[in-house]
Structure 1
Amino acid sequence: MKAIRVNAFGDPEVMHKEEVPDPVPGPSQVVVQIYAVGVNPVDSYIRSGQYPLKPEFPFTPGMDASGVIESIGEKVTRISAGERVYVAGSLSGTYAEKALCMESQVHRLPANVSFPQGAGVGVPYSTAYFALFYRAHALAGETVLVHGASGGVGIAAVQIARNAGMTVIGTGGTGQGRAMATAQGAHYVVDHKAPDHIEQIRKITGGRGVDVILEMLANVNLGKDLGALAFGGRVVIIGSRGTVEIDPREAMRSNGTILGMSILNAHEHQLLSIHAALAAGLENNTLRPVAGKEFPLTDAATAHHEIMETSACGKIILLP
């Protein structure tokens, strides 16, 4: 089969297509024939060597995908060959025509969800759910600010929070992005490039501030976020591309809490619960992944440039 391989850390051009042996499932494992691959910022961090967990060379990037179960190993009981699934993590990497996964890493994909949409479920939706409910302990009736509400995690967070009874404020740096956030359910949308966007947010909340902030770019926004918190508010750091200087007195003023997270730190029982909730949302159409730009698998380097250098609008997809 064909797969993208990385033999050394570096820029996106270190990724090359190679011919590799087809995977064979062992006990509790499955092989997925991949129809669409989801590209995440974390894929770029791992490829460049900036992520704390460093895979052994050579490796195939990718955590998210969708497709059909090709074969199953012994002790697999939850899923059968021929079923449509989305992949949330794998043993072999997902930038390939096939992926070897543990049974626990694949989840049924409802017929109403396309394969490109399914490839956008794994990391974005589980991250948004984990951030909202496991880290921030968000509640119905609270106000949630989603920074970068037009990206993969942002769209997921807007949909999940809206359907959980929260008031959602989304931010976007482009008109297209702000329109996307509104279309996905944000009650209010703000341009985070506007110098007074924190004042706008406080005005929306009647001066009270927001209960939860989901932060995708903490190195740029964290210091400002603290000034937008309501008393007892929480900031969950989902993404950051560098260091930041903050005034701790802003957190003291609101009894605010800064929380870090990575979905890779979630326990297996947490992930099973999260994906049970996501499967229900996909089935009843309250969760609707948005597939953005699509590239052939051979253009993985272009996709990595795109996700790190432009404003996202939907999920970037690779097609094997």
Structure 2
Amino acid sequence: MRAIRVHEFGDPDVLRLEELPEPRPVDDEVLVRVQAAGVNPVDTYVRAGAYGKLPALPYTPGSDAAGVLQDGGTRVYVAGSLSGAYAEYALCRRGQVHFLPDQLSFAQGAALGVPYVTAYRALFQRAKALPGEAVLVHGASGGVGLAAVQFALAAGLAVAGTAGSDAGRELIAAQGAARVFDHRDPLHLQAAFEATGGRGFDLIVELLANVNLGDDLTALAPRGRVVVVGSRGTVELDPRDLMNAEGAVLGMLLPNATAEDLAEAHTAIGTGLRDGSLRPVVSRELPLAEAARAHRHLMERPALGKLVLVP
């Protein structure tokens, strides 16, 4: 089979297309013929060697995919893989594959795993979001951000989102978000705060904490909380802003989720796919051989939904 392999950590050019033996499942393992593989920001961090937990070399990147089970042809989406998702076949534990409804494309299925589990975990398992609360998704046009907007709207929250491009803001608005703001505008957070009537946000989902966290604390409602989903460095903040709101900053890292957490999240995803409240957005599909190009695209351009690779 064809698969992307990484023999050394580095820039995107370390992603090489190679021929490998087809994996053979044993015990509770299953083999998925991959029709689309999702590309996540964490894939670029791992490939660069800039992540806390790194795989042994060589390895095949990717944890999200969609395809059909080799032993029966059932359509599934993959959330985790033993062999890596950037390949024609992915070896998975049976618990890592989940039913993919017919109304979703394989590309949409490849957009589910990391983004939607992350969004669910941030909103409901870490922040304990409740209907009627005001939530700001800071960086809402990417895979995780759009998933958070969709989950929050379905749960009855008042949603606002930010993006740095016209296309990104249009994409957020198309999900039904009541308020959309341009995070390139230095006054965007003040405008978002004023849109709440000056009360502030009960919850902020933060995807770039090293840039935004200090300002986020000034936009919290009483006892509001920030969930940090992504950060690329350190940040300076004034603890008095946190004290004034009696707020909380919560960290979230998907590998820390328990088996029970993951099962709950995938149950919620299944419900949302069936009732139509969750609609994965795929911005671009590239051939598997262009994995390096996909990583560069993800690193250099504004996020607009999900980028997937097609074997």
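Nothing in this text is a laboratory measurement; each read-out follows from the coordinates by a stated rule. On a predicted model such as this, the values are computed, not experimentally measured, just so you know. Cβ atoms are built from the backbone, for glycine too; each structure is taken alone.
If percent of Cα pairs over 16 Å apart, for residues 106-225 alone is calculated from each of 1, 2, which structure is the one that comes out at 56? Computed on structure 2.
For the structures shown (1, 2), volume of the Cα convex hull per residue in Å³, for residues 74-161 alone is largest in 1. Of the structures labelled 1, 2, one was used to calculate mean count of other Cβ atoms within 10 Å over residues 242-249, giving 10.0. Name it. The structure behind it is 1.
Ranked by mean count of other Cβ atoms within 10 Å over residues 154-161, which of 1, 2 sits at the highest value? Greatest value across 1, 2: structure 1.
Can you tell which of 1, 2 yields 0.9 when distance in nm of label points 7 Å out along Cα→Cβ at positions 42 and 266 is derived from it? Can you show the working numbers first?
On the way: 1: 0.9; 2: 1.5.
Label of the originating structure: 1.
Can you spot which of 1, 2 the value 2.2 was calculated from, given it is distance in nm of label points 7 Å out along Cα→Cβ at positions 218 and 234? This figure was derived from 2.
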